[in-house]
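Please go over the structures that come below.
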Structure 1
Amino acid sequence: MTVLVDPPAWPAHDHLWSHLVSDSSLHELRTFARAAGVPDRAFDLDHYDVPAERYDELVAAGATPVDGGTLARRLAASGLRVSGHERRRAKRPVLLDRWARLWPDAGPATHAPSTTVHAVGEEVVDRWREPHRVYHGRLHLADALDALPLLLTRREEAGWRAAVALWFHDAVHDGATPDDEQRSAALTRALLEPLAERGRLTSPDLAEIERLVLLTAGHDPDPGDLAGCLVSDADLAVLGADPVRYGRYVAQVRAEYGHVPDPDFRSGRGAVLEQLLTLHSGPGLYRTPAGRHRWGDRAEQNLRAELAALDDRR
C-alpha cells in the first residue's frame, strides 16, 4: 500500500490544499491519516483534504509526494475513486432537494421552525455526513434512493413510505446491529411525529416507516410485504454492482470498521457474507422481481468471491 500526497495547489476557504489518497486501501489510508493527526472530517469520499502547512509533515510521516496528475491516475487505477457524477449526487444541497421533493407542498426552506419538513431533512442529511462514516454515508443514501425507482412497477403508496424509510434506515450508524436500526427507528419517530401532528403524514404512515427502518437489521421481509421488499432490495443494491464498484464497497466497509483488528474483522465479515448467501439460496437475497433480475446473479458472484478472498487470508 502506498499513501500519496500531491502539492498544495488547490484553493478553497482562503487556503491551499493537498490531497491524501491510497492507491490500494482505504483502511490503511484512514489508519495513516489518524496516526498523522488528520481528522476524520477531512475525508471526502475517496481522499483527505489537508492544508498546505501539513504537507511536509505528511511526507515526513511516510506519504509519497507525487504531482496532481499522477495522484489522480493512481487513484483511478485503484478502483477507489468516486466519480464527479457520484459526488454531485451526494452533495448536501442535492440531497436536501431530493428530500424536499418527497414533500411537494412543504413551502420555503428559509427560517423554518424546528419541526418543519426542511429542518427534519437537514438533520437527517447531516447525520449521513458524520465524519466517522465511510460506506454508510451520503453516497450510500444517494445510491439507495436511486435504486428504489428501478424496483417499482408503478407509482404506489408503498414506494413513498419506502423512500422515506431509506432516508432514516442508517440515520444512526455506529456499527452495532440491531442497536443502530433500533436507534434509527427511534429517531424516525422523534423527527416525524411532529410532522404527523401537523398533518404532513398519517399515524399509519409513521408506524409503517418506523417498521421498515427496523426491518433493515435482518433484510428478511415477508414475500407479501411490498414496502419491506423495496427497502431491503434498495439497501442491498450495491451487492449486485459490477466487480470494481463492489470492490470499492468492500474497501469502504473495511475502512469504516478500521478499529476492528484484522482477525476479528475477517471473522465478523465472513459471518455477514454467509448470512447473505444463506438468504440468496433460501428465500432470496432480493425479494422483488426487478431486484432479482437486475442484481441477483452478480450479487452471488461478488459475495462468493469476497468470501473466498477472506478464507485465503485466514
Structure 2
Amino acid sequence: MLTGEVDGFLGYLSVEKGHSSNTINAYAHDIQAFIGFIEDIYEDNENPGLSNITYREIRAYLAHLQKANYSRRTIARRLAAVRAFFSYLCKKGIVSQNPAKGVRTPKEGRRIPPFLREDEVVSLLECPSGDTPLELRDRAILETLYAAGLRVGELVGLNLDSIDPSTGYVRAYGKGSKERIVPIGTKAVKALVEYLERGRPNLASKGRESRALFLNCNGTRLSERAVQIMVNKYIDKASVDKKISPHALRHSFATHLLDHGADLRAVQELLGHASVSTTQLYTHMTRKRLRVVYDKAHPRA
C-alpha cells in the first residue's frame, strides 16, 4: 500500500530537504508503522485511500501508540512524520488537506541530556595517550568532539579541507546540510596536527580514501557506529560511571561554556541550533547546578 507515495516522500526528504540517511530511515520507519496501523483497522477488501484518511484515524493511531506504552517523545516524533508525509502529499496534489495538521502533539517533559563534569571530560580525553595511528586518531576525535561541540554525523563527515589548523577553525555540515564554522582550542588543534602528521598517513596507506579526515583501520571513512564503540571503550577505561554516547560531549561542550559565562546566542550559533529555545535547555541545567551549589555554600540558604 502506498509504496509509490512513500518512495516519493523519502526522495523529497533526500533531494529537496537534504536530510541525512539516518533521518530518512527514521521517517521511513515511522511512516510504515502508520500505514501498517491503517491497514490493520480496515478490512482486507477495503482500501481507505489517502484522501479518505481524516483526523479521526490520526487520533486513533496516537491512542494506539499510547495504549502500547510508547513514550511521549516517540509518539510526538511519529506524529511529526505523519504530518510531514501528508504535507508532502498536499504539495503534490495527491490529497487536498493534511488530516494531521490539526492534531495536537502530546506534550513532552523536558529531558535533561546527559553530560560529563569537567574533570570527567579531562579523564576521558587523556585516555588515548599512546602514539599508535589509532590512538592518535582517537585522541584527535575526542578533542574535536568536545572542542567544537560537533554531532557525530558532522564529525565523521569532515574532510581534510574541513579543518584549518593555522586559524583553529572547523567547517562542519549539520542538519539540512547547513554549513557552520566553529573555532577549536589549542589542544584540539595539537591533537589534529599530530594525527595528520603521524597517524592518518599510516591509515591512508591501507585504502584509497583521499578526502575523509578520520579513517578506520582499513583506510576508509570512519562510521558513526565506530565512534560510538570507541567512546564506550574510553569511557570504561576512564572509569566514568555514566552511560553516555558521543553526543554527551556535545552536551558537555554547551554546558561548560554556559557555566563559564558564555552568551546564550553565541552557544546557539556554535551548536547550529535553529532556535534559541533548544539551546535554553542547557541554561536550565546550569541554573539547577548553581542552585545546588548555592544551597550548600550560602550560610543563610
Comparison of 1, 2 - label where percent of Cα pairs over 23 Å apart, for residues 29-196 alone is highest: 2
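Looking at mean count of other Cβ atoms within 10 Å over residues 85-92, point out which structure of 1, 2 has the largest value.
On the way: 1: 14.4; 2: 17.8.
Sorting by mean count of other Cβ atoms within 10 Å over residues 85-92 in descending order puts 2 first.
Just checking, which of 1, 2 has the largest value of Kirkwood radius over Cα pairs in Å? Let's see the in-between values first.
Details: 1: 20.8; 2: 22.1.
Largest calculated value belongs to 2.
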Structure (1, 2) behind the derived value 16.0 of mean count of other Cβ atoms within 10 Å over residues 181-188: 2
For FRET efficiency 1/(1 + (r/R0)^6) of positions 101 and 157 (r between Cβ atoms, R0 = 30 Å, to 0.05) computed as 0.95, the structure of 1, 2 it came from: 1
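Assign the value 0.60, calculated as FRET efficiency 1/(1 + (r/R0)^6) of positions 245 and 269 (r between Cβ atoms, R0 = 25 Å, to 0.05), to the correct structure from 1, 2.
2
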Distance in nm of label points 7 Å out along Cα→Cβ at positions 37 and 77 derived as 1.5 - corresponding label from 1, 2: 2
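Bear in mind these aren't lab numbers, they're just calculated from the coordinates by the rules spelled out. From a predicted model like this one, the values you see are computed outputs, not experimental measurements. Cβ atoms are built from the backbone, for glycine too; each structure is taken alone.
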